[in-house]
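So, here's a batch of structures to check.
Where a number appears in this text, it was derived from the coordinates with a stated rule and is not lab data. These numbers were taken from a predicted model, which means no experiment stands behind them. Cβ atoms are built from the backbone, for glycine too; each structure is taken alone.
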Structure P
Amino acid sequence: MATAKFKIKKGDEVIVLTGKDKGKKGTITEMITAKSRAVVQGINMVKRHTRQTQTEEGGIKSKEASIHVSNLALIDPKSGTATKAGFKIEKDGTKVRISRASGEKI
């Protein structure tokens, strides 16, 4: 089974479109392409009950859970609003991602 291709990637600034964290902004820390999900820093926080081990203390810890890619949108570098990503081939032949809204490089 081939994994899907996405126009967002690790390190991108994104905004959440739907769900409990709607409107919040964050940076993608991990992409799970097989499940079409992404982990965004500070978004979709969940509580994890952990057992004590020799190296870690037990207790209730907060961590980021993954969020579906369809619920995320890139942030336009010029205006700071949600935008789609496009591609443009420059004169020297390199392919770059651009913001559809403003035409700026991402």
Structure Q
Amino acid sequence: MILDHAVPPVRAGDQQESEAAFATARRLLAGAAGFRWLPLPRRLERGTGYLLLVEWNSVEDHTDGFRGSAAHQEWTTLLHHFSDPFPVVEHYATVLTADSQEDL
């Protein structure tokens, strides 16, 4: 599994509109081959930043599959105009995990 990470800055005053657009756009990701899950938390210290995490089965599901699709074009139209500057998207592979039930 691969986690893609972006920190999209949203212009002050555009948060509510961007969250509504994301509520629509998330369905585009959910329908993509290899998509697993995503959260979109808002930064508490400054309400203009978000943390977008998307888990994929593989990097190629994101880079070749989703980014090469018509759904990505719609995603771009819905969301990219809210971020200035446009965020860097990076991919991560899990090294280790822990949960509250684990005996450490």
Structure R
Amino acid sequence: MSSIDDFFKLDIRVGTIVSAKFFEGALKKAYQLEIDFGSVLGIKKSSAQITGIYRAEDLVGRQIVAVVNFPPKQIANFLSEVLVLGIYHGDAVVLLTPDKPVKNGEKVG
């Protein structure tokens, strides 16, 4: 079992996707995202395997939820800095998003 203290070790924040493009070098289909976390963290990059439901052009402007305090992960020639959160739905992933627009960088908790 995990404790509430384990949960609070995670830094989970809301950001807005400012660019999305197909990740040519990835082994599994993915997008390279740039996400604006406001004055808290600025722009961070993420590789996200969300091509099953989402088109790159539909992602720009969408708010997402991400873990921002995991170590960066090198994926092919791309450094993924945050983990975008989603729910597995069959073979696809549905993004976790706030119910209403919030300020970029707001903390989940």
Taking relative contact order in percent (Cα under 8 Å, 6 or more apart) for each of P, Q, R, the highest value is that of structure Q
helix-only ellipticity at 222 nm (-39500 (n - 2.57) for each DSSP H run of 4 or more, over all residues; to 500) gets 0 when computed on, of labels P, Q, R, structure P
Structures P, Q, R compared on volume of the Cα convex hull per residue in Å³, for residues 24-79 alone: the greatest is P
Re distance in nm of label points 7 Å out along Cα→Cβ at positions 56 and 88: value 2.7 computed from one entry in P, Q, R; matching entry is structure R
